[in-house]
Structure 1
Amino acid sequence: MEIRVLRYFMETAKEGSMTRAAENLHVTQPTLSRQLKGLEEELGQKLFIRGNYNIHLTEEGKILYKRAEDILSMVDKTAAEFEMMNDFDGGDIYIGCAESEGMSYVAKAIREVQMRFPKIQYHLYSGNAERVTERLDKGLLDFAVVVQNVDVSKYAHLEIPYRDNWGLIMRKDSPLVAKNVIELDELLELPLILSRQGITSELPDWFRKNKEKLNVAATYDLLFNASILVREGVGYALGFDKLIHTGSDSILCFRPIHPAMESPMRIIWKHNQVFSREAEIFLKELKNFL
C-alpha cells in the first residue's frame, strides 16, 4: 500500500468526484481511476460506489478513510521532524488537551518557548482522556494532558499542581441557586447532563452505584455544548469549575458538589518515546513550571 495512492484515495473521497480529485492531484482521470482500482484489488474490498456524477465511500471505504487519516498524519509528522533536524529553528508539537483551567501551566511553558523559538507551532487536540490517549498511543500526539484518574502505568508522566473541582452548572433562576453546595442525593431529583466518559470512569463510585436512579437528560464530550443545553433549560450539567462563564452578566452559575469531588491533572507521554528536538525543548520548559 503506497502513501501516494492513499493520498489519491483521500482526495477522491473528500471531493466525491474522480474528475475534481484528478484536477487537484494534477494527474489524469484514467491514471487516478487505475490507481484506485489497484488499491481495491490489493485490499480485496470495494472502496467506492460509483454513480453517474459522483462517488461515495462504501462501509469498507469509510474504515480505510479513518486509517488513512492516521497513517498520513504520522507520515507528514515524521517527514517534518526529519526536515528540521539539519537546520533547527522551529517545528511542530502535538498536544492532546482536556478541558481544564490547569492548562494555564501548559500555556505558560508554551509562551516561554515561543519567546526563544518563535517558529515552533503548537497543535492542540481537544478531547476526553479516551480520545487523546488513543491518539497518543498511535503516535499522533507528542503529549496528552488528562484530568481523569487515568492508569498512567503505561506512560511516563508529570503531575500538574492543579485539581479540578466538580459541581453543577445551572441557570440562575434555578431554586438550587440559594444553596452554597449541592448534596449528592439531591442529584437524583434533577435532569442531569453528564460527561459521556465520566459516567463510567471519571466520577466517584456513588454515580456508578446510583446510575439506574439518575435522570440523565443528555451526555457530552466537551462542556461548552453542555452549557448551551443548560442555558436553554434542558437540565443541570455536571462539570468542572472555571470552564464556563458564570459572571454577573451570565445566565449561568456554578455550585460545588458535597462531599467535594476533585480530579487530578497530569501530562503524559509514551514510555521510551523518542522526542523531536522541539518536543524536548517544550518538556524541559514545562518541568521548570512544575
Structure 2
Amino acid sequence: MVAQIIDGKAVARGLRAQYCERSERLARRGVTPGLAVIIVGANPASRIYVQNKLRACAEVGIASFKIELAETASSDEVIAAILELNSRPDVHGILVQLPLPAHIPIGPVLRSISVDKDVDGFHLYNVGGLVVGDTVFPPCTPFGVVKLLEHEGISVEGKNVVVVGASNIVGKPMALMLTQRDATVCICHAKTRDLAQFTILADILVVAAGKPNLIVPQMVKTGAVVIDVGINRLPSGKLVGDVDFDGVRQKASYITPVPGGVGPMTVTMLLNNALLSAERNTTS
C-alpha cells in the first residue's frame, strides 16, 4: 500500500476561488472585508507568516492592515492597539501574530480582541464554544484539517482518532472539533508513556507535536489516515513534519506532506473567518 497524498495547496486554491466570489458579493453591497494583523517585534519567521497572510488577503479581495509594534512594547500598548481596532468598522477580523515577546502575557491580549473579530478563534468564548458546538470562529489550523478530511471524503464518525500534541492552538481544539463530529478521540502529549500503543490504534492520526520523525511506520496502523501538522526546520534548512513521511506513506491510506499539506489550509481558513465576520456584520 502506498498512501494517497492529500494536496493542501490544491484544496486551498479551490477554496480561495470561492472566497473571491464571496468578496465580490460583499463588494456589491458596499462592504470591503478587512483583516488587521498586529506583529510585535522583529521575529523573522513571524514576519514571513504575516507577509504570507497579507498576500493571501489581497488574492481574495480582503483589505489588510498591518500594525507593527516594537519588541519593547508593553502589554498595555498591544491591548490599546487591539481596542482601537475593535472599534473600527472597516476591520472585521483581528489577528495577533504569535509568539509574542516573553514579557507580554498572551491571555490578556487575546481576551481583549472582540469576540466578533476573533478570526483566529483563540478568544475564550470561541474556545469554550468548541465544547458545546457553538463556536463563531473555529481555530484555523484544526478547521483546515477538518476541511481536508471533508474534501477527501474521509468520514470521522465512529472512527478512532488519536491526536498527538495537546496545545491550545492545535491539539485540544482539534480533539474537540472531531468529537463534535462523533469521532472517538484520544489526546497524547509529551508525558504520554509508550506513545506507540495509542497511535497504532488510530484510524485517523493527527500529529502536532513539533518533533521531527516522532511517528515512524511501526507506530501506524495499516490503512490509517495520517495528518501531519508539524513544521520543523532541520539543520540542513529542509522543512519536515513530525512524521517519517517516506516510511509511513508505505502503510497509510492517506497522508499530508510537509510542506504543502495542512500549512496552506491554515491561512485559507483565516481568510474564511475574515469573510464570515464581514458577512455576519453585513446581515446584522
Exercise. One of 1, 2 was used to calculate semi-axes √(5λ) of the Cα gyration tensor in Å, for residues 77-180 alone, giving 28, 15, 11; which?
Worked result: 2
For this session: Using FRET efficiency 1/(1 + (r/R0)^6) of positions 141 and 229 (r between Cβ atoms, R0 = 30 Å, to 0.05) as the calculated read-out, with 1.00 as its value, let me know the right label among 1, 2.
Result: 2
For this session: Assuming 32, 21, 18 is semi-axes √(5λ) of the Cα gyration tensor in Å as calculated from a single structure, say which of 1, 2 it is.
Result: 2
For this session: Given a value of 0.00 for FRET efficiency 1/(1 + (r/R0)^6) of positions 117 and 189 (r between Cβ atoms, R0 = 25 Å, to 0.05), point me to the structure among 1, 2 it was derived from.
Result: 1
Seminar exercise, completed: Comparing distance in nm of label points 7 Å out along Cα→Cβ at positions 69 and 157 across structures 1, 2, the largest value goes to 2
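All of the numbers you see were taken from the coordinates with simple rules; none came from a lab. As the structure is a computational prediction, the values presented were derived from the model and not from experiment. Cβ atoms are built from the backbone, for glycine too; each structure is taken alone.
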